[in-house]
Structure formats: C-alpha cells, structure tokens
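Structures incoming, each one as structure tokens.
Just so you know, all these numbers are worked out from the coordinates, no wet-lab data involved. Everything numeric in this text was worked out from a predicted model, so none of it was measured.
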Structure I
Amino acid sequence: MKYHTLGKTQLKVSEICLGTMTYGQQNTEAEAHQQLDYATANGVNFIDTAELYAVPPSAETYGLTEQYIGSWLKKSAKRNDVVLASKIAGPAEGWLPHIRDEATRRLDKANIELALNASLKRLQTDYLDCYQLHWPDRKTNYFGQLGYSHDASDQPIPIEETLYALKEQVDAGKIRTIGLSNETPWGVMEFIRLAEQLNLPRVVSVQNPYSLLNRTYEIGLAEISIRENAGLLAYSRVST
C-alpha cells in the first residue's frame with residue numbers, strides 16, 4: 001500500500017480510502033465490520049464517512065454508517081491506527097428534513113457543534129482526524145452538477161464565520177484538520193485565502209467527484225490541489 005501526507009500535516013493516509021456510505025443500507029453491521037477488517041488488514045488506514053450516510057439518505061438510516069464504524073472501532077480497538085474523516089451536511093431545501101432543523105441547518109457555529117458532537121458520539125471517539133463540509137453553504141453547483149447559475153438573493157453563512165466555528169472545535173481537540181467536499185475552485189481558494197489572512201484552520205483536502213466519466217476536477221481544481229497542497233479525495237459521480 002502506498003501512503004501520502006494529508007495536506008500540510010503529519011498525517012500519513014493510504015492511497016486507497018475506504019468509503020462507507022453503503023453501511024446501514026446495502027450493508028449490514030456485520031458486513032461493515034468485515035469490510036473494515038479486510039481493508040485495515042491490507043494496509044488501508046483512511047476511513048471516510050458522513051453524518052448524511054447511509055445513502056440514499058432517509059430518516060430510518062440516518063447516522064447508521066457512523067454507528068457501525070463506531071461499534072467496529074470499539075470492538076477492534078483500532079482508533080489510533082486509522083485516520084478517520086466525517087462530514088457535516090449543509091443546507092438543502094426540501095431534501096433532508098430529518099437532519100437537525102431543516103430551516104436553520106447551515107454551516108454556522110451552532111450546527112457545526114451539534115453535528116460534530118453527534119458524529120463523535122455515534123463513532124465512539126472523542127476526535128476526528130479530518131472534518132469536512134459536505135457541500136457549500138452558498139448556492140452553487142455541486143455533486144457533479146455543471147452550469148453555474150448565480151442567485152443574487154442568496155445569503156450564505158460567511159466562509160470566515162464557518163472557519164472560526166471550526167477553529168473552536170480544533171482548539172477543543174475535537175478536530176485535527178478540516179476539508180471541503182463538492183467545492184468549486186473559487187470556494188477552495190476563498191477558504192485558503194481567509195485561513196491565511198485570519199490565521200484560521202487551513203484546508204487539507206477536497207472530496208469531489210472524479211472518474212473516467214467526470215474529469216471536471218482537472219479544469220481548475222487540480223492545479224489548486226497541487227499548488228496549495230490540498231489533495232483530492234476522489235469519489236465517482238457522473239456530471240449532470
């Protein structure tokens with residue numbers, strides 16, 4: 001297994017990261033544990049999840065993925081052997097009414113604290129190695145969608161406010177690093193610019209779609225990942 005350094009940190013992560021969104025939907029708890037055992041036995045030390053999972057999202061399966069990983073961590077006693085990443089869900093009108101308060105689910109201090117503490121409880125750990133924003137707070141194109149359409153009436157949570165809220169959790173020892181997901185080139189650079197300007201946590205990774213059928217990352221984000229040391233955590237999704 002090959003390993004890479006995560007951003008400008010000392011964390012070494014396996015080239016293959018184990019995605020877990022099927023746990024609780026397509027996979028039972030026992031099957032999830034079997035996959036985790038097999039992956040770690042073969043050198044995978046990087047595990048990615050999200051509060052949103054299992055997928056497709058529903059009230060009945062909400063949080064099950066993290067719960068299954070948590071029960072495995074407790075049983076295996078391998079928390080210190082893995083790099084564990086999870087994600088907070090952002091605003092989504094009419095899509096995820098079962099996640100916190102849909103009307104006020106934003107990437108602000110209150111939601112970050114609630115979501116993070118709930119994830120830590122389900123995962124049975126007191127810290128995450130990487131905490132990611134699953135998608136932007138502002139209205140933009142993400143989840144592989146093409147064709148940006150500007151909404152002048154949009155009033156997103158300011159990125160600096162999100163970063164200050166994440167810094168509180170870093171300072172509290174609940175997060176080691178932060179990452180983005182489903183972000184645009186402008187978004188990634190704005191997070192980096194504000195982090196450097198205000199001495200706030202710096203993005204170490206970007207989890208975006210990238211596959212043989214979706215090469216959009218190569219247009220603007222690939223150069224950012226290399227020059228700014230914020231590596232791609234690729235997942236597969238076709239552009240729409």
Structure II
Amino acid sequence: MSLLEVQNVSKQFGGLAALKDLSFVLNKGEILGLIGPNGSGKTTTFNVINGFYSPTEGDVYLHSKKVTRLKPHVLCGLGLARTFQVVKPLQRMTVFDNVLASAFIRTKTKAEAETLVNEILKFTNLYEDGAILSKSLPLGKRKRLEIARALATQPEVILLDESFAGLNPTEINEQIEIVKRIRTERGITILIIEHHMKVIMSISDRIVVLNYGRKIAEGTPGEIGHNPVVIEAYLGEEVCA
C-alpha cells in the first residue's frame with residue numbers, strides 16, 4: 001500500500017535543474033534506498049518531500065493526500081519526520097532535552113513527553129548519555145541523537161539522510177540494527193539516503209537511483225547492483241546484495 005508518493009517532481013534553481021520529472025512510491029512498511037553520485041538530487045528530493053523546498057513542477061502525496069508546499073512543521077504533525085546529513089543538535093541542551101523538544105509535537109503533558117523520551121533514548125542506546133550536553137557527544141552518538149529526535153515526533157515515515165556517514169565499523173553495525181528495529185519494532189516506514197553501499201544493499205527492500213536529477217533505475221538491491229546503467233553512472237563495479 002502506497003504511503004508516500006513523489007509524482008513528476010521537478011525543481012529548478014535559476015537555470016539549474018536539480019530534479020527532473022522524478023516519480024517513485026514508498027510503500028507502507030518498506031525501507032526504500034535513494035542513491036546516486038554527489039549532486040544527483042538526493043537531498044533536494046528530501047527537501048521537497050518535507051516542505052523545505054517547493055517543487056517547480058509535480059506533487060507529493062502522503063496517504064494519497066496532496067501535501068505539496070505544506071510547511072515542514074505541518075508535515076511533521078502529519079507523521080513525516082527527517083534527519084539531516086549535517087547533524088546540528090541543540091548544543092547547549094542535554095541529550096534528554098534535545099529529544100524532549102521534539103516529543104512535545106504530539107504529547108499533551110510534560111510527564112507523557114518525558115516517558116516517551118526515556119523510551120526513545122533506551123531504543124537508540126543513548127539512555128546513559130541523557131544528562132550530557134549534546135555538544136560533547138562524539139559523531140556516532142550525535143548521529144543517533146538525530147534519529148532519536150526524529151523518532152520523538154512519533155512519525156509514520158522517517159527520512160534518513162546519510163545516517164551512517166563518518167561512522168566506524170562498530171558504529172555502522174549498531175546503526176544498522178537501530179534502523180532495522182525502527183521498522184520491525186516501531187512500524188515506521190523508511191526512506192534513506194546513503195553512500196555506504198554495503199549498508200544500503202543490506203537494509204533496503206528497493207532502491208531508487210538518481211543521476212543529474214533524473215531517476216535512472218529502480219529495483220531490488222540485487223537488480224541495482226548488476227544494472228549496467230547504474231554501474232557506469234555510480235557504482236563503478238557490480239555490487240551484489
């Protein structure tokens with residue numbers, strides 16, 4: 001069942017076409033990967049979906065309802081959350097309070113919000129760091145805090161923008177398990193941008209490939225890993241799922 005749909009979306013910045021007639025569907029309960037070379041339009045796609053940019057043409061649908069041009073906070077209230085490639089926590093606030101700030105979008109009382117925060121910090125393995133100022137966290141934990149803040153809004157769909165970038169192998173494995181559990185334990189549908197091919201191939205049900213703002217391929221990890229167009233444009237060699 002389609003939960004999110006991008007339909008014939010184009011985005012122009014002056015004379016630059018960042019996206020060109022892009023269409024794809026994110027099905028409920030799915031992990032959909034979005035890959036492509038730097039500058040291919042991946043983050044622009046996220047920015048259009050969650051309302052930071054208005055598309056030049058085309059529309060975005062959530063639960064079959066057109067949500068094109070709604071503001072990010074409105075979309076968040078409708079169940080669409082995202083993380084950012086460059087993590088920017090509220091540095092002078094504790095880890096707990098960073099997540100608490102997000103929790104108030106849906107909770108009705110402070111006590112309810114605090115209960116939710118404690119649950120999410122345990123889920124993301126940040127519970128022991130709750131009293132630490134977020135600026136003191138190493139990168140791996142800041143990446144997890146970014147996910148925790150998004151989860152605190154209790155979304156139906158979460159957009160993950162390079163949540164594995166800069167992590168060491170141990171942190172990558174821990175992050176993979178968290179992303180998998182976001183779907184299996186919290187029932188959240190995931191759209192993920194990631195350059196780490198072993199990660200994207202191991203967790204995605206399907207993958208959409210962009211190049212110069214256009215979709216050049218879509219399919220299972222196995223199909224994408226052996227697609228000659230994708231190999232030439234991005235992978236460089238066959239990548240098996």
Item checked: Structure from which 25 was derived, relative contact order in percent (Cα under 8 Å, 6 or more apart), options I, II -> II
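Which structure, out of I, II, was Rg/Rh (Cα atoms, Kirkwood Rh), for residues 78-165 alone derived from, given a value of 1.01?
Of the options listed, only I reproduces it.
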